[in-house]
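Bear in mind that the values in this text are calculations on the coordinates, not laboratory data. Quick caveat, the model's predicted, so the values are computed rather than measured. Cβ atoms are built from the backbone, for glycine too; each structure is taken alone.
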Structure I
Amino acid sequence: MTKPKLYIETSVVSYFAARPSRDLIVLAHQEITKEFWEERLARFNGFVSRIVLDEAGDGDPSAAKARLDLLKRFLVLPVTDEVDRLAAMYLAENVVPPRALRDAYHIALASVHEIDYLATWNCAHIGSGQARKQIRELNDREGILTPIICSPESLMEVIEYVERSHC
């Protein structure tokens, strides 16, 4: 059986590599991300992009190095003319606000390259219900596949369901 394709958006690797948060919700997301990364990620063919690498490389140099080291194992999806066009449409149609250009690219990359799942903790511009609805509507209109956009927690539930149903 072919492994599903997974685009790992920057927030996921950031949660995995960060020092434990004092915010209990963020800490819970970090723990879920660690469990997913260490125990379930191997069930996917993982992909990132130059945008993920650029974002992961920002900030404190030692933290950036840790994030980039974690991402070395993944294939890097190219930004194509179609990706540029779709990202511009997300911005023009207010699917993603102008200040979130990189988020538009994450979505466009996963969509154009027909990735099965886009993993994110970014609920503001990528993972919210409203954003997912608008992304799906625009992609459907353009004849482009929409990845399933979800958190690492949701991905663990998908894996558990698949494993239970394929005894």
Structure II
Amino acid sequence: MSVLFAATDVHYPSSGGARAAVVLARDARFETVVGEHVVDLDSVAEYQPGRFYLRELPALRAVLDQVDGVSLLIVDGYVDLEPEGRRPGLGFHCHQAFGLPVIGVAKTQFQGATQAAEVLRGDSLRPLYVTAAGLSVAAAADLVVKMSGPFRLPDALKRVDALARGLALPVGGEEIL
């Protein structure tokens, strides 16, 4: 199996449960998507401030269990909420749980996350906030800058968001691997 790069997202429908999605590529730019998966969970843990990972990790595990060979994971959110790992975020818990390098891409600034690299893409004046575990923040920011798509949010991240929200079906109805 060759190397796969994975972009993930989770959505919580008002009807309950969760929908987790993953978009896969063989190159870090996500030039060509080679697979998409969506998994629906009937129930999830209640939201707990400061412990969001307890709600999100089971959904991410369920969708990533559909895939072999992932070598880098991109999550919607932060790896660390404060410098030097003093307050781990979702990405840190994913790094520990899956044993993979993780890049966190957040659309909004978290007050204490001063270590996040601000990344401008396209013509946007609003940055994305990039954090990482298992690779340097500089390398992660460089990868996010180079990801496919002309707009602020890379195409793969827009796509996985749409899949998780149920606004799109995986190509081929279920997967294209």
Structure III
Amino acid sequence: MDGRAPYVLQTMKTPDLDDPFYASNRHGAALDRTKGPLLLRTGWYDRSTAQTLAAYARVRDHGIKVYLTVGSWTHTEACGMDQMSEVYDFLDEFVAGAKESSDRLPVRVFATGVDEWRSLPSWPPAATQNRVFYLHGDNKTLDAEAPGADSPSTRFVYDPYKPTPTMGGPLLTRGLELERR
């Protein structure tokens, strides 16, 4: 990888967020000092989505007014200039006091399967039911019905140098690919 992004493979090899590898990226102390309203933005394809959702829960659980927006973006798209109107509205309301308090629900998420925005009182949304899906022996089918005892076995192998084709995944920006050393 020629020194361009050595942290990528180390991140993939280190799934435990309590690992010392992530010590310099822990921002919990700053979140614990937060007193005023907070706006958190991320995207479903952002490599920081899990951390943003954890920060949201931490601040919310401390009783701080927190707003969360999750779009169909990568990291850089979530911060792009075409997405800034929400940030400006937030600053107008909570910093400048130049805007009347909005009635918006605290959470806005983009539902990619139906291509629409949804407003929610909190994240995660209340589940109406748990759903379990089973991978069937053809390695292509997910179904709510468990495969029969005579079904062929299934397996899944992940090779970071030959990733499953995807339209996204956790990214900083679109168009970056993992290259073989």
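Computing percent of Cα pairs over 20 Å apart, for residues 62-141 alone gives 34 for which of I, II, III? Label of the originating structure: I. Tell me which structure, out of I, II, III, gives 0.8 once distance in nm of label points 7 Å out along Cα→Cβ at positions 86 and 118 is calculated. Going label by label, the one that fits is I.
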